[in-house]
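Read through the structures below before going on.
Values in this text are rule-based calculations from the coordinates and carry no lab data. Source: prediction; values computed, not measured. Cβ atoms are built from the backbone, for glycine too; each structure is taken alone.
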Structure I
Amino acid sequence: MSAHELMSLLGQESLATLYMTFVGTLVAYLIGLPVGVSLVVTGPNGIKPRPVYNKVMGFIVNVIRSVPFLILMIALIPYIRKVIGTGIGPRAITAALIIAAAPFVARLVEQSLLEVDPGVVEAAQAMGASTLQIIWKVLLLEGRPSLINGAAVTMINILGYSAMAGTLGGGGLGDIAIRYGLYRFQPTIMWITILVLIVLVQVLQEIGIRIVAKSDNRIN
């Protein structure tokens, strides 16, 4: 493979990896954020305790989180194929990433909101704030830096998961490493792919750190 062909391939598969990472993170948060909020609100010390719902939802979250991503992805492929028409490629892998990441997001959100000072919540309740107002204007606002940091962690984890998906024809940088580095015995291409992944992780991490710093009033 010429240097030009390699650069073209790396560029194409880097875009596929970023697609899986960003779309996977976005949709996982659309699902996981409300679930995480509900776990806090309905918890034993929550503003609207609902023991049965909390235990059932917590159990579901824990079950999905307990399954290693690669195994979960293999188990989901037949169902994903029925829904979107294919079990391989970035679209299929993104669907698996969303299912795997949503419970992880829910627990991260739960942990972030539990760090909010209970006194602030109690003060809002004493002032007559509704449940929705407490969620939007107290929990999510006060927990914003931690939530953003959790989003950065999630994005990096999903990036790692997307690379693992290369073992099943998921495309992206992981596919290059498997196809050329392992199957065709071209370790140089594998190490170049690893370097690109490291750069992507460092960039995403730095962006996350900067956004957290700007959103944290304690730092400002």
Structure II
Amino acid sequence: MPSAERVHIYIDGGNFHHLVLKKLNFQERDFSFEDFANFLANGRSIAKYGKRFYVGTVREELGNKKSVEAMSRQTKLFTGLLSSGWQIKTSKLRKRIEKIVIDSRVIGYQNLLKQGVRQIEFERMREKGIDVKLATDLIVGAVDNQYDTAIVVSSDGDLVPAIDWVRHRGHKKVEYIGFSLTDESPLKDDTKPSLAIISRTDIQRILVKTDLRPFIKPTIQAPLL
């Protein structure tokens, strides 16, 4: 009788936050990652140390109440994940100044130019090295024969080289979990699955809002109905 298929689950927390939770107007505390992992495993065996969560760590900024609240939320998230046997891989969130040049690519650019606006500068927090850590763990897990199938919950195209290595050199399967969600905000920035990753993986599952409803904690489930 063949042995049970072993899976590792790799969740890019920042990617998941922006592509899924923000679209549904929820925070990490509202989502049951443990139930989600069992759903992804779908009866397969989650190998030892096989639940992995990658995210940038929030830092407290002097006099910034929001940063304190964000740290508190993240600490509670980490405590809950660790108590359920998750491995948490972190990197520092770094602030950087980004610029948008006002030209024909910007909606309403003519009015902005008339007002003398030539560019817009804004602060943005960026994770450093999360994709590298996830890619490294994918490859190490394959080399050390820790899993049969890697379930990747990330639409970061930078993971494609590692996925290729795991499949063709490590001889392991890679399953991609993507999402198709409508953005209800005025931005209309819908979440779509990564075609690049779809074309380079063995199995693809594209989840929609109804698939995610069971993992929203009951006390705040009403908005999804």
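Tabulated results
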| quantity | calculated |
| --- | --- |
| If volume of the Cα convex hull per residue in Å³ is computed and equals 128, the structure in I, II | I |
| Structure from which 12.1, 40 was derived, Rg and Dmax of the Cα atoms in Å, for residues 110-157 alone, options I, II | I |
| Which entry (I, II) yields the derived value -8500 for helix-only ellipticity at 222 nm (-39500 (n - 2.57) for each DSSP H run of 4 or more, over all residues; to 500) | II |
| Origin of the value 0.65, where FRET efficiency 1/(1 + (r/R0)^6) of positions 78 and 174 (r between Cβ atoms, R0 = 30 Å, to 0.05) was derived from one of I, II | II |
